[in-house]
Structure I
Amino acid sequence: MFQVFKKLDWFFKHYWKRYTFAIISLIMASAIGLIPPRLLGFAIDHIQFETLTAHLLTIIIVGYLVLIIVHYSISFLWDYTLFSGAVILERWTRTKLIDHFLRMTPTFYGKYKTGDLMARSTNDLKAIAQTAGFGVLTLVDSTTFMFMLIAMMGFTISWKLTLAALIPLPIMAIIMNKYGAAIHARFTEAQAAFGNLNNEVLESIRGIRVIRAFVQEKQDRNHFEAMTEDVYQKNIAVAKIDAMFEPTMKILVGLSYTIGLGYGTILVFQNVISLGDLVSFNVYLGMLIWPMFAVGELINVLQRGNASLDRVNETINYEADVQNPISPVAVSHVYSIDFHDVSFSYPGTKVNQLEHIQLQVKKGQTIGVVGKTGSGKTTLFKLLLRQYPGVKGKIMISDVDVENLTLEQIRSWIGYVPQDQIMFSKSVRENIQFGKSDATDEEIFRVMELAHFLTDIKQLPQGLDTKVGESGVTLSGGQKQRVALARAFIKDPEILILDDSLSAVDGKTESKIIEHLREERKNKTTFIAAHRLSAVTHADHIIVLEDGKIAEEGTHEELMKNNGWYKEQYEQQQLDDEEVIS
């Protein structure tokens, strides 16, 4: 049960001063809280024996007031210090999570669903923070404060009465241990179900257009209701165990009260203790309710925190498939890119997606990459971005193996426009500035001209300040592609990768963008993957991929002489365009 504190020892060691101060303050506040019941018993005894004077009563009342002020001040200090520490832990862990997410490769995101990662970043972090705050409070109160109370009752009143009243404690320990094990198992299941529900909601929101187009609203709602019911039932299972804590505690505390009152009354009649002692004892028993209840709360909180911490640690401890080299090589400029006998298969598959790729690219060249769907075009670019491990052969940049270069350096050279355009729910300006944070409006308008987006921006209601909505929902497919192009252009990268990023624009717009590209990228390297071959006819070198192998390569003119797939596809597309025009 206390393993969660051991797992968080890195945090407690770092903030040991904060937690030491909070715990000492908490113990001091608890100790001060033990004094008033004895003052009450003292006053009652003086009333019983008619020895209470006005002067003595004034001293008792002033003492009470002083204790209240001191107790309040110390309680504020420990409360603020302890629970602000819990907030720091939550913030710190959340930062570690986002840093981890940013380092992860596609393999990681293939294993963990987005909804589950969101659940770990929200609900689980709350449970961990509660462990570092409320968990520490209940730990101190259920141990130190309880022993202080017991010692006060035993040493100042009667050990016989104290031990008799504490008979229910061993029973409570056994029951609470069983409750804790059940809470841990059921809470883990509930959090996993919540993660699945999160993922389902995300997919429904993202795919709302498809759901409506196929009239699947009812089926999607039914599926959502089924998942909601599953989450509900699993949380009900947690609540059932949770609900048993308080009644169990009240029964045991009530039993202690019964023993204390019954046996205490006998001791008063036997003149073993005074009436004031009995009153003080019963006040202490009342104060003992919280520490005894805190035992149950402690088990509950620690088991929840332990389950959540295991889930978060599982995520954070996942090692990135691709990591920076121990001794990286520094390269100042990109003057060549070489693929030497490169073969690759995705993790978990046995079939190669790329086989024996040989390609030499000089600075300033434009490389066209074409082929059938699934031929390996996107995979080739992912390897250049170092998104996957297990590459056979070598990929060299400026005659240095990419495995000897840092990921940050490689990716700082590259401007990547993928097939699936990612738009952030910000303004058009902010989406383009993602490529260059300090870009001016003048620079933005210039790259929009290169991406042939100037006409479109004038039609948007607020121009550059127009919000594109969730995932760019307010923009058409072609508009999203051109904003993504502008975002890559404004970075002015050494290497520009366009992965079928002109597929949603018409032929006329495509030709203008290509023309702008040729002017702007004269001394820089550009890779263009496309299904429409007109996008690569100007390229210095074109490779045709088929089943992960280079089936043909050369310039447009050379490939047209080969009478292969390229020529056949190009002529077919030219005929199709003529039919559309006619």
Structure II
Amino acid sequence: MLTLLVAILSFFGFLVAYNTYGRYLSKRLFQLDASALVPSEELRDNIDYVPTKKSVIFGHHFTSIAGTGPIVGPAIAVFWGWLPALLWVVFGSIFIGAVHDLGALVVSLRNRGQTVGEVAGRLISRRARLLLLLILFFALTVVLAIFGLVIAMIFSMYPASVLSVWLAMPLAVGIGLWVYKGHGGLLIPSIIALLLLYLAVAVGVYWLPISLPESWGNPVILWTVGLMIYCFFASVLPVWILLQPRDYINSHQLMVALVLLVAGVLVAGMTNKIDLASSAPAIATNIPADAPPIWPFLFITIACGACSGFHCLVSSGTTSKQIASEPDAQYVGYGGMLLEGMLAVLVILCCTAGLGMGVMVDGQMLTGLEAWNSRYGVGHSWNDFRLPQTVGAFVDGGANFLTALGIPLVLATGTIAVLVACFAATTLDTATRLQRYVIQELGGTLHIAPLKDKYVATGVAVGCGLAVAMLPGPSGKLGTGGLILWPLFGATNQLLAGLALMVTFFYLWRRGKRVAPVAIPMIIMLIMPAWAMLWQMFNPESGWLWTGQFLLFGFGALIMSMQIWMVIEGLIVWQKSRGVLEEALPPLERNLGNSALFTSGGH
């Protein structure tokens, strides 16, 4: 019953928070106005700026922010016990993560869809704009590299997932052309696409698992290259032809999988097939000796699912350019983060109670606490928690929940593997488009004309991401070292959240509004990741400086220096900027565009 209680109370808490705190932020603090001119109308070009129904843009936003982050992070963090992970996910989502996402979205909406990096130039200083854009560039490069490798590894680990993931691409293009060119309805094609995608899961599981021949070379490298080629086209094509419809049908596919997981938890709980209390410790005591301290590392291990700096890039990068009415921001920004929090709660339950239903280890079926110990318990090192193990824990536990609904284990495993791959894929192509925007803004800031071209900027984005993904590992094997920079991502991502909250803070501060709802999360998200980064760099036992990991130490020192510099820039203007509005945006030279796909009053 404890498992059911955790799931129900978490869901109820998110629902109450949306209708109370979320409403307060939207109506009282940011004062969202349905009559305000939004960027999607003001700069409408039917490529990047497209007024969109909130149900469609919610699908794009949610699937973009909810990559493998809310899966991998909680799947690692439960080794400290499920209770600390649960508390950070629930309260972090409500009071920090959703505030961060909504704030970045609103600030961008009121600045012609500019990214938070560009807006920082007027709210704080021009130097702050350059610093934040450079941090965004670095963070997105790591995102592209890591998520490309994540999907490639999933394809290699679970060949049954390949068909469904790739089938979504041509289906999305077909739906986009159907609605935009043929003026057809959206609902029926999306339902048909959903059925085809789940049929493809079954086909992939039972008849057509797709594995690349060994004679072709390292499959992870080949899949990564193919994914980056796809990302190039996804970035430069109009959003209505691929990004919007793919995210829309993928959001349906992912929602079905999440509903199945919730139903599995309910059925397994009511039939006493799961017991959270006996499956994993609430607070673990047998922590690996080489593990970092829970404080502050819990706050960077679980990023997506509680608070993630990457979300400010989605909010201010693509989502703000498609919102059709300001009040939609609460539904998309605040609501999207709470739904991701619920996903993270499900991951915690999958990796504890779900895993406790049974896992095969060395030919022996283990259940209960023995199953959890086989993945997280005594004898494991912190270094054991890598991508295959963490994703595998979620897939195994989630599949066990689905078997409670009568779904065969092999089909349940394929369904959860597709869920992971689809989440990662939607984040990957959105991140490429976001990186293109950042590079174009850097080109304008640094007066490098070629970088302002969308094709050149996309090529640089994809090239840098692929180069990092292909870094050789310790063995010298290509495609194995891209994860070397992963330890940097957690702290960098969370520092970015703190800096994005600083931009929102100055937006409110300059308007003489109450800043506490943003200031407190900002301070937390500046201190915790900085503390964690410094620990990784300088702790006597395993610090990067003392163990010769100079690449990590160099990047870490660079990121910390830029963050400290930007905080100083904020302190310089803090006292004299209260109630003083920033420099106004220059007037537009022309009005763009005409009609658009998925408009708020359209199909």
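Please treat every number below as a calculation from the coordinates, not as lab data. All figures in this text were calculated on a predicted structure; none of them were measured in a lab. Cβ atoms are built from the backbone, for glycine too; each structure is taken alone.
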Compare distance in nm of label points 7 Å out along Cα→Cβ at positions 176 and 352 across structures I, II and report the one with the greatest value.
I
Source structure (of I, II) for mean count of other Cβ atoms within 10 Å over residues 104-111, computed value 15.2:
I
If relative contact order in percent (Cα under 8 Å, 6 or more apart) is calculated from each of I, II, which structure is the one that comes out at 14?
I
By the measure distance in nm of label points 7 Å out along Cα→Cβ at positions 96 and 488, tell me the structure among I, II with the highest figure.
I
Assuming 218 is volume of the Cα convex hull per residue in Å³ as calculated from a single structure, say which of I, II it is.
I
For 0.95 (FRET efficiency 1/(1 + (r/R0)^6) of positions 160 and 400 (r between Cβ atoms, R0 = 30 Å, to 0.05), calculated) the corresponding structure among I, II:
II
